[in-house]
Structure I
Amino acid sequence: MDEQAKGGGTAREATTQAPVRRAITSGNFTFQETSIPGVVIIDARVFGDARGSFRETYKRPDFARAGIDCEFVQLNQSSSVRGVLRGLHFQIEHPQAKLVRVVSGEVFDVAVDLRSESPTFGKWEGVVLSAKNGCQFFVPRGFAHGFLVLSDEATFVYQCDDVYHPGDEGGIAWDDPDLAIAWPGIADLGPEGPILSEKDRHHLSFEAWKSARGIA
């Protein structure tokens with residue numbers, strides 16, 4: 001890090017389903033609690049000068065002090081165009097915690113609590129992630145995850161604390177009425193709705209998923 005760099009906070013544009021709660025600062029990071037315990041929005045301090053800018057995106061000791069002590073073992077990157085919706089995804093027998101961010105463009109990112117013993121079971125939290133606001137979103141194990149692309153194009157990067165296991169994929173319908181996720185701008189996509197993979201067109205409803213798992 002350049003000794004002459006000028007420090008400045010991120011201009012956070014993230015929006016959540018409920019007001020952000022307590023914030024913890026550790027190193028160059030600010031960890032902001034959400035309406036679901038364990039789901040965290042992360043800002044990083046930006047150092048900038050005439051040449052450009054620098055920020056840390058991950059530092060394990062700082063994350064651990066804020067309660068996020070994962071060993072990330074896989075890093076993924078995807079690119080998508082406006083209107084693409086990926087989700088809601090999870091691994092069944094090998095759940096993954098995810099640390100997600102956007103390096104170009106803008107998305108609305110969502111985590112849904114699938115932990116049946118949790119007081120927030122079936123609740124969701126959403127946040128706008130963009131290259132401009134630099135925010136990250138931590139999604140613990142036991143959650144379904146998805147995102148909708150809001151910009152013309154977006155590049156999405158996420159770290160996972162378990163590797164991808166083919167054949168272990170689960171999914172819940174993005175438009176499930178019981179979850180009632182407020183996807184921004186979804187009505188502007190017209191009668192055909194978002195751009196989905198064939199697999200994402202056929203996920204179970206939340207009620208059917210609970211029934212298949214014997215959850216009342």
Structure II
Amino acid sequence: MPSLDMERASSLCLSPSPGKMAGIFGDGACGLALRALAGPLLRGETVVAVDGASRFDPYEISGAARARGGDGREALSRIRVSRAFTCHQMEALLSHRLPGALSRFDARLALVLGLPETFADADVPYAEACRVFRDCLGALRKLARAGTRVVLVGKGEPPSKGGHYAVGPVPADRAGFFRHLVRTADPVLLLRREEGGRVWELRRAEARLPRGEA
């Protein structure tokens with residue numbers, strides 16, 4: 001397979017296989033995902049975004065649209081954004097409001113920013129967090145099976161030596177939630193920053209594609 005650059009890798013994550021959810025996680029993931037949206041928005045697609053981490057930045061989209069020779073305002077006119085500040089609000093949006101919004105706006109692409117971050121609140125009991133997490137993923141899987149391209153985006157931390165890639169920072173008893181997202185997303189683009197710059201890796205179920213640097 002030809003060598004990919006990071007921008008192209010992020011664009012590939014906007015088209016997961018039928019029934020699958022894609023993921024973009026790590027340092028700079030939100031900005032990269034928003035810039036990738038310029039392509040489908042300029043092609044006339046409508047996108048519904050759910051923001052759980054106050055990361056939605058319209059300038060990322062408009063700037064990327066202009067860089068492609070398009071109209072930034074036109075691109076932004078095709079995206080609808082709802083915000084959640086807790087895991088319970090995220091559950092309500094994904095389970096009850098997102099399906100209706102996708103239908104109302106005839107959208108086939110859902111971007112979920114900061115799902116992992118909404119579970120970082122240690123005041124939510126672990127058992128309750130597990131239930132809410134399962135409900136969120138269940139709602140998203142149902143949408144994916146029905147034909148929606150679901151893309152999960154979250155900030156992340158590089159793995160410790162011999163450890164697992166984690167999305168966080170999170171309480172210790174929640175780390176498994178976020179590792180689960182990384183394992184189940186297909187494809188998943190992982191980003192981290194090292195001394196020499198940003199390093200990325202694109203993984204798919206059938207293969208692990210080459211790493212790259214930006």
### Query
Looking at structures I, II, which one was FRET efficiency 1/(1 + (r/R0)^6) of positions 113 and 185 (r between Cβ atoms, R0 = 25 Å, to 0.05) calculated from, given that it came out as 0.55?
I
### Task
Assign the value 24, calculated as relative contact order in percent (Cα under 8 Å, 6 or more apart), to the correct structure from I, II.
I
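Once mean count of other Cβ atoms within 10 Å over residues 33-40 is calculated for all of I, II, which comes out largest?
II
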### Which of I, II yields -1500 [helix-only ellipticity at 222 nm (-39500 (n - 2.57) for each DSSP H run of 4 or more, over all residues; to 500), calculated]
I
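So volume of the Cα convex hull per residue in Å³, computed for just one structure, reads 121; which one of I, II is that?
II
Readers should treat all values here as calculations from the given coordinates under stated rules, not as data from a laboratory. None of these values were measured; they are calculated from a predicted model. Cβ atoms are built from the backbone, for glycine too; each structure is taken alone.
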